[in-house]
Structure I
Amino acid sequence: MTVPATIRPVPLLSVTTLSLAAYVIIPHQDGSPMAVAAIALTVLTIGLMATNALPEFIYASLFFAIALIFQIAPTEAVFSGFRSGAFWLVAGGVILGLAADTTGLGKVVAQVFLSRMENSLSSALIRLAIAATVLAFLIPAAIARVIILIPIVQATADAMGFVPGSRGRRAMLLCAIMISVFVPMGILPANSPNVLLAGLADSLYGVTLTYGHYLLMNFPISGLLKGVIIVAVILYWFSDQASLVETDPVERARLSPEAGRLTVIITLTVGMWATDVIHGIPPGFVAVTAAVVCLLPGIGVLTPRQIVKQKSGFIALLTIATIVGLGAVLSASGAGTLIANVLLATTDFEPTRQSYTYSVFSAINIVMMMLGSIPGAIAIITPFAGTVAGTAEIPVSAALMIVVNGYSTIFFPYQASPMLAGLRISNVSFTDGTKVTFVVSLISILTILPLTYVWWRWLGVFD
């Protein structure tokens, strides 16, 4: 019998065996009979996600089916992902991203920064970093930004005399990929891990992460400063000399009427996000409203037929609902408490040692993110954040922000699927990507994390 190409039998069997072993080996708790079942379900779901053993819609359906059939958690917890703000933020983001791609707005914005040729690699990388950062405010999907930038960067590299495989060409492509993934970690709707954390914060703790507050806490240091470090590291590893050639890097894109209308829509959307601390409207509601405007006849820039064809967007929504639901199942079943007790037994969080709590919990997050997929690790660690907050007597919002330190410290490209996809699309080796991510993460631990702690103390985050 032929196995479908979308099914990987060896990882599927391995993950299933590991899940069953977890259910058998982990001691069952009298007070929480479904806690171990929830852990086994987590191992199965995250394992299938991390190994791509099954297509996304199948492992998502398995999660919902198993959780409901065996009554591992209340129905409200299982389906909590569909009513979370994160789900609607992604829904709006998918449509805005599709609109930016369809109207050509993303290419226009990128070309504004990359149209003028530079005679030095450092100048080109700086302009590229700025372009990728600006796109993060306009297109809330890392993979979409990477796909838009890579062809433009490749053409620009050709015009600068950087042939395929050259150090300069690899430097420019790595800059586009790394900046598109790392820097937007400080912009709430710009990356899926941010959105997942926001959804879990809302479903588990009733905490709403606002756009403005999140931006203030994370973007200056974890975003902008890390971007500077990324450019510096790339220049160190891949320094090269440009030699301009007489060719246009890309065909000049023009701003269409639809792109012009979309510019107004996105500007108003970002303005609403940035001022949510004033009006209190959740980012997800703003995103959905912007998406509806994009579809309005005469005003909008998309048709329903174009939305229906966007299969990847629906898969992203299903993945978000699965991960948020998984976090809620861990919490409702008592598995979160079980995991927390194990972690607390190896730590010593105290109210008088905030710097210790910050450092140790950041380290736990970083290690967890390295052990599997970032979305899965967020689902496992976020229910533990409340316990850390209660033990150390810090606000839950502060403990949740420490989770950001974990998933924004990426040692290996496999941890972030947009980064891995970008390397494959651009034909840049995994080794080159690891050179950058590993060094940037080491520098981040020594500089970014301590500076972030000082910055948060000054903002009164721990009060």
Structure II
Amino acid sequence: MRKVFLVSASTSPKYHPLATASIKAFLERHPKIKKNFEIRLFNYCITDFDKKGAKANFVKAVKQDKPCLAAFSTYMWNAGIFLELAQKIKKSCKETRVLFGGQEVSQRYLENPNIDFLILGEGEEAFRDLLLSLLQKKSFEKIRGLWFKKNGKVQGNGMAFLEDLSALPSPYTTGVLPLNQLHGYMTVQFSRGCNQKCVYCVGNMVPFRRYSKKRILDELNFGVKNKLIFSFLLDTALNYDKRVLSFLRYLQKIKKPGQRIDFIECVSIHPNFDFEELFSILNKLEFDKSIQIGIQSLNPVALKNVNRNLSLSRLEKLIKLAKEKRIKLLFDFMIGLPGDDYYSFVKGLKYVVEKDAGSFCIALTKVITGTELHRRAGEFGIKCGSERGTAFRHMLNYAIESTNSFSAREIKKAILLSKVIQIENDIPLVPVQEYEPP
């Protein structure tokens, strides 16, 4: 039986590898694949690789099992480690093919001689078709989302996504993610893709689709039965999908005393979403953490440049309502948005502090190949981390170092000031995501 390794590395143990787990759950429903391939998950936290021997142990597993394919679920925070592991694989087990996948990879990765395949976008169907092609020794050139090198040239077929999410089994209820590896948490997703068109994001590069009601209810029942903390009710379309409230009301009915929701993410403030009902339900659910609101900037020029909008009056109503309902808010801000500047960025943080609105989470803007921001980088005078040297040479996305309106010195000042403001105002310190090169 051929072996396949699916490798992930998250930023925290409570963030589960839903991408690789979903692929494994999907593949194991296919009779030919289940009969001919053993799919193994390697689920790491990125800090695991700081421990002595972690990389060596993975390479040892490759040498021992000789997988026909080692696939890495790749993001900016783990790409450097995975590139290193790919190099070690090719040195120790040349027959193993290496695949990098996800919405944050681009064709540029194939410049790296240690990478054989890419899957752009969602991997379930493309991975299935690739394994069947390898098994039957057939051409894989027409597989949607698969990219490879042929005669020294990169070629492939667009970006992969599933049109119907009902074909996807849950990695939780199928046992692909065992209870003893969940660390007491679980993540419930309502949808994939995004309705919004933010120029820096890859989420909107595939269409918005909803998971079935049955799958979501089954996962909520699974979490309650096993006394798990719902770490995220993660949904890029929380503002657009009224089902969210019905699912939360259902959870309110079935949850056990003391069981809590830890976190909810909301990418923007939509004027039609009923936050009052949401907050009322959350209070009954013993919700004791925060709702993350993606503001990004209060600068109208910057927001227009990245195709976002924000109503200050709506924001103020939301802040007032959250205080009345005793709901904590966590505001996302981004450093280095095109058209933003140091003073506008400071003004945004000052607004949150003066309104006593909650805490904030800050990230450097990053440029991802294939996004509109990447295509318009020259227009905005964007300079990225790749220009420091060769550390990022085979990576697709880079943290912005400066723009026409935000100098490199000011970006460094903004990072430092953010930390100072958080400390001085007793705001929970959320590390600034600086995306340093590996």
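Thinking of I, II, which structure, once mean count of other Cβ atoms within 10 Å over residues 138-145 is computed, gives back 15.1? The correct label is II.
A value of 1.3 was computed for distance in nm of label points 7 Å out along Cα→Cβ at positions 18 and 186; which of I, II is the source structure? The read-out comes from structure II.
So if we calculate distance in nm of label points 7 Å out along Cα→Cβ at positions 258 and 418 for every structure here (I, II), which label has the highest result? Walk me through the numbers before you get to the answer.
On the way: I: 2.3; II: 3.7.
When distance in nm of label points 7 Å out along Cα→Cβ at positions 258 and 418 is computed for each of I, II, structure II gives the biggest number.
For which of I, II does relative contact order in percent (Cα under 8 Å, 6 or more apart), calculated from the coordinates, equal 12? Don't jump to the answer; show the numbers that get you there.
Details: I: 21; II: 12.
Answer by label: II.
In terms of distance in nm of label points 7 Å out along Cα→Cβ at positions 130 and 154, the structure with the greatest value among I, II is I.
Identify the structure, out of I, II, from whose coordinates helix-only ellipticity at 222 nm (-39500 (n - 2.57) for each DSSP H run of 4 or more, over all residues; to 500) was calculated to give -22500. Intermediate results must be reported in sequence, preceding the final value.
Working: I: -22500; II: -10000.
The value was obtained from structure I.
Bear in mind that the values in this text are calculations on the coordinates, not laboratory data. On a predicted model such as this, the values are computed, not experimentally measured, just so you know. Cβ atoms are built from the backbone, for glycine too; each structure is taken alone.
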